[in-house]
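Take a look at these structures.
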Structure I
Amino acid sequence: MCLKQWNGYFGCCKCMISGERFAINPRTSIHVYPYSPDVELRVNTDLPVFAAQAVINRRYDPDAEVYEVKTLSRLYFMVPNLI
């Protein structure tokens, strides 16, 4: 799968929690994933759906992604259970 890296808002490859920017000082910020007791985990069956939606959205916006999924990579089809 082609995901944005860990610094994207939905960059965690295990769950669907949204990250937040936290300012350390006026010039520096970090990306954090706040604790949540109710975390929705990513499942393999959702990835092709998110990728298909992202491919459609990329027709209009070349940087579009759905939950940080840009498209499916060839590796996705070789390794059946990435998550």
Structure II
Amino acid sequence: MKYWPLKVAKAWFSELLKAAETEPQIVTCRGKPKFEVRAFESKVSKGPKNLLQILRSAPPGFTDLELPKRTRERPRKLGL
């Protein structure tokens, strides 16, 4: 991970984006980290792709979650 001062990041923006394709880049303002630049594709491709994968990757204890029972009530009418 590389740190880029804001002034340098603005001047070398295309290089910043090329570097972000391989690993996240940090942009600093007044010496403090403010922004993280990363490639969109790498962030999306690492996560679960469907609901089943999301549920299977749930943290421990998630299966103990108690959900309220569903009722057969009719939806309420809205006076729009």
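Read-outs throughout are calculated quantities, based only on the coordinates presented, and are distinct from any laboratory measurement. As the structure is a computational prediction, the values presented were derived from the model and not from experiment.
Using helix-only ellipticity at 222 nm (-39500 (n - 2.57) for each DSSP H run of 4 or more, over all residues; to 500) as the calculated read-out, with -5500 as its value, let me know the right label among I, II.
Working: I: -5500; II: -8500.
The value was obtained from structure I.
Comparing volume of the Cα convex hull per residue in Å³ across structures I, II, the highest figure comes from II.
Computing relative contact order in percent (Cα under 8 Å, 6 or more apart) across structures I, II gives 34 for structure I.
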